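Novice: Following this line, the structures themselves.
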Structure 1
Amino acid sequence: MKNILKWTLTSAAITALLAAPMAHATNGYFKIGAGTKNRGMAGAGMAYGQDSLAGAINPAALAGVGDRVDAGIELFKPKRKGQVDATGIGGADSSHKSRSSTFFIPNFGISKAWTQDITLGLSFTGNGGMNTRYGNADTGNGNIFTEAFAPAVPGFVGNLIANGADPANTAANAGALATNPNLSPALGVNLAQALIAPTIAYKINQNHSVGFAPVIGYQTFRAYGLGLFQAFSSDPGNVTNNGNDESYGFGARIGYQGTFGPVSIGATATSKIYMDEFDDYAGLFAEQGDFDIPPTFGIGLAYKASPKWTVAADVSRILYSEVNAISNEGPTADEFFGAFAGALTFGDPAFPAFGSASNPLGTDDGWGFGWDDVWIYKIGVNYEYSSNWAFRAGFNYAEVPYEDDQALFNVLAPAVVEKHATVGFTHNLNQNSEISMTYMHAFRNDVEYTYTGTGPNAGLSYTAKNDMYQNALEISYGMRF
């Protein structure tokens, strides 16, 4: 019966993880932690494993959690707002809230002592993702880019013709932009990533353990309403409105944990997870749709101040610079104006000099989101109030992963929250089962930047703004066996 239950839970977790959309943009687009208990301490857990999901953070921490199974679900509610003000080029000021605001994200873990020194485990976690949906899916109203820039087209057309562009050709290109069916429905993207990690932890002696986990990655992506940017792509047919595309990949995670009296030390590193390319979006992401999951590393401490109190702190780094689709910078004002002019004069042999896309989408150096590597700081406390109740709280901080001048493309991925506060508890239902709950609030933050042209574009400008805050409630059930 126990084996049937285990495999049923496992199958349910896999199905839910692969089907669930995600919208995380916390530490960049990574979740702040793995599992309800760990998230209750704001993700601090490299030196402090509490359940079978410990291996998703540090494989070595799995050695001390015992034989157990854990399954949880998170209700995640991000509030995102995007704005593009193109009145400085004769366009409009468009501002909308993202309509997608409620997501359910599951997690699952199991651990089992194989021998006295070896523990085996398996974890299924949502790594994170990005999601926005601006506007009404039925009418298409709310496409921020189209609403902002479309009114500027007549002015651009007139300027190009005044500078020698062929009137008929330019007007035809402008018409094609205006009637592109891929300007709708609405505007947005959805990226979801899930990680499956079979884990082995080896206890070297009473105080030291190491761990290893091959990591299987799964991700799905879709984009819609990006018809304006097809003109800036090396592969216009694979930019937007191609439905869901999936990719799979592999990486590895290693870890160490040591105990020195009341202090424990943990260290872990996860390699880049090399993913299949998003072929249906080869004209959107750099390197022909390549979207790997970036590597991470970190170190953590846990101090058992008393039998009831434990304090844990982690410092980690996500290397977004290792993934060109994320780290390549977006266009400057002059580059954007040049690409716009190039789209309107496309096919005009007598007028090639006014400009075109300097780094076309989909190429190796194609425009991206301009994300930098980020340091993440986590601190959490666990208080064993009684044999039946434990309470925890934490704080997590990571800087916005991009500079203000990358705000335009990040309207689609407004990962601007920096500060996260968490509280949670665990209640033992009986000797073998428990229920845990955690609440997280990510404080509101925004990024705003005004792009100003130079040279022949002097006096032209537009502004982009990203805004977000988040709330999440997670509940899980744990069973010891």
Structure 2
Amino acid sequence: MPSRTNELELKFSAPADFAAGALALQAGIDNVAELPSLDLVAVYYDTDDLRLARAGVTLRYRTGDDNGDGWTVKLPSEDTSALREEVAYAKDKDSVPEEARRLVTVFARGAELLKVAKLRTRRRRWSLRETDGRELAELVDDRVSVFDGRRVTQRFRELELEARTTDRAGLKPIEAALGQMGFAQSSQVPKAVRALGPRAAEPSDIPEPISVSPRSPVADAVAAGIASAVRRLMVHDPHARLHDAEGIHQMRVSARRLRGYMRTFSSLVEPPWADEIVKELRWLARALGVVRDFDVLLGTLSDAAYVGAAIAPMLDVLRERQSAARRSLDKVLASDRYIALLDRLIEAAKAPALTVAASESCRTALPRLVGETWPPLENAVQDLNQAPTDEAYHQARIQAKRARYAAEAAAPCLGRRLGGDAIRFAQHAEEVQNVLGVRQDSVVLREALLEEAARRTDDGRFNLAAGRLIGRQDQSIEASDERFREVWRAMNRKKIRAWLNL
């Protein structure tokens, strides 16, 4: 298994000389201890057109580190914070490990990984500690040489402050002290990107956020919504490959958002183009959804300490099914079909296939388009009032989710007043969705318990524990039904939906 850590670091340009010991006084740190210097050699891999570097991803093999030689993949975060995840592999240097290749699939998308840079870093470093010895951060002074064969083509120097047991707020006093000592915070550009030059700083294939005004054509809102969801899907892809439950959840949400946008903007996009994308997204979401359902079930059961070991046989069954679902998902994410979908989504974010209706302004088009999600939601609630089945509640949740996604896509494009109305509408829809989501989780768990109990009719101990759990789910469902009536009343007010021009 690879090791995983979150890296939070800040980069600075360093003065020619500085006294690291003075930092303790300036920043209120109890102890600054110099550590042994390191001589690091790193070889970086990327595609010929530097897709990884342009996406903020680095893949390297490095020698000379305290932790030994090995491969590291550094992954970007969804936002622009300094936090990145590092995934390390203890493999030999002869070739890129298959696990690392899979992890960068969403960025490379089938292109060959090549050696693109070699860096040698002479590193001085200091441990910044509290009185009890706890290490807050490490300060490093790096002198970097970039090689082409044996020839040095570039040299540069940078200072890095990397958190150890503190967070971004905890780095603030140290950052301020460094500023007083003459350090200037510099761009958080990875060393490899700096070494590779301007090509590595060109726009990424990962769609960037798009700013849209109320007077912009609604075509821009379509592109912005698609770009946002595609970006989220791509950034969380590596975490799904690591079987991270949140990464799988966020990928699934992204696929559902994209499908929702195609539905909301159906009058603005070419039907054959949208239908093909929706079909492929449904295929992807299905594979993600199976794993996600087992993650939720196992999480709920694992927290049920009051049933003890009696429920263990069911946990074992669910873990086996979860493992099978993960293997199926791995095959989906490794498939040519998925790579083709990624390429299609990247192109969709750049140039969606639009109809002439997409020339209407956001100000007039978006409230109407979001408003089209209201009647299906209202009808779904009326249906469950007449026949309050589990399926009726589930359908109401689906409609609330569609209304929420549509409003969230519209809000940034409508200005302060209308955008605020859209945000409030989306928040109410999210509350309805969440309450019904808790209800649905209880329904799914109850059905799973009943199914397993039917298979274990002679296991009295299991059935007693399952019965207690089923009772808990019934109570949870009843509480959700009561809470749903409250949140629906809050949403079903004229002032909440007045902006929709219904």
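Novice: So if we calculate FRET efficiency 1/(1 + (r/R0)^6) of positions 177 and 361 (r between Cβ atoms, R0 = 25 Å, to 0.05) for every structure here (1, 2), which label has the highest result?
Specialist: Across 1, 2, FRET efficiency 1/(1 + (r/R0)^6) of positions 177 and 361 (r between Cβ atoms, R0 = 25 Å, to 0.05) peaks for 1.
Novice: Assign the value -4000, calculated as helix-only ellipticity at 222 nm (-39500 (n - 2.57) for each DSSP H run of 4 or more, over all residues; to 500), to the correct structure from 1, 2.
Specialist: 1
Novice: A further question on this structure: Given a computed value of 13 for relative contact order in percent (Cα under 8 Å, 6 or more apart), which structure among 1, 2 does it belong to? Mind showing how you got there, number by number?
Specialist: On the way: 1: 19; 2: 13.
Derived from the structure labelled 2.
Novice: Here's something else I'd like to know. If Cα extents along the principal axes in Å, for residues 281-456 alone is computed to be 81, 30, 26, which of 1, 2 is the source?
Specialist: Values: 1: 81, 30, 26; 2: 61, 46, 27.
Going through each structure in turn, the value belongs to 1.
Novice: Rank structures 1, 2 by mean count of other Cβ atoms within 10 Å over residues 329-336 and report only the one at the top, that is, the highest.
Specialist: 1
Novice: Given 0.90 as the derived value for FRET efficiency 1/(1 + (r/R0)^6) of positions 121 and 297 (r between Cβ atoms, R0 = 30 Å, to 0.05), which of the supplied structures 1, 2 does it correspond to?
Specialist: Only structure 1 yields this read-out.
Novice: By the measure percent of Cα pairs over 41 Å apart, tell me the structure among 1, 2 with the highest figure.
Specialist: When percent of Cα pairs over 41 Å apart is computed for each of 1, 2, structure 2 gives the biggest number.
Values in this text are rule-based calculations from the coordinates and carry no lab data. Remember, it's a predicted structure, so these values are computed and weren't measured experimentally. Cβ atoms are built from the backbone, for glycine too; each structure is taken alone.
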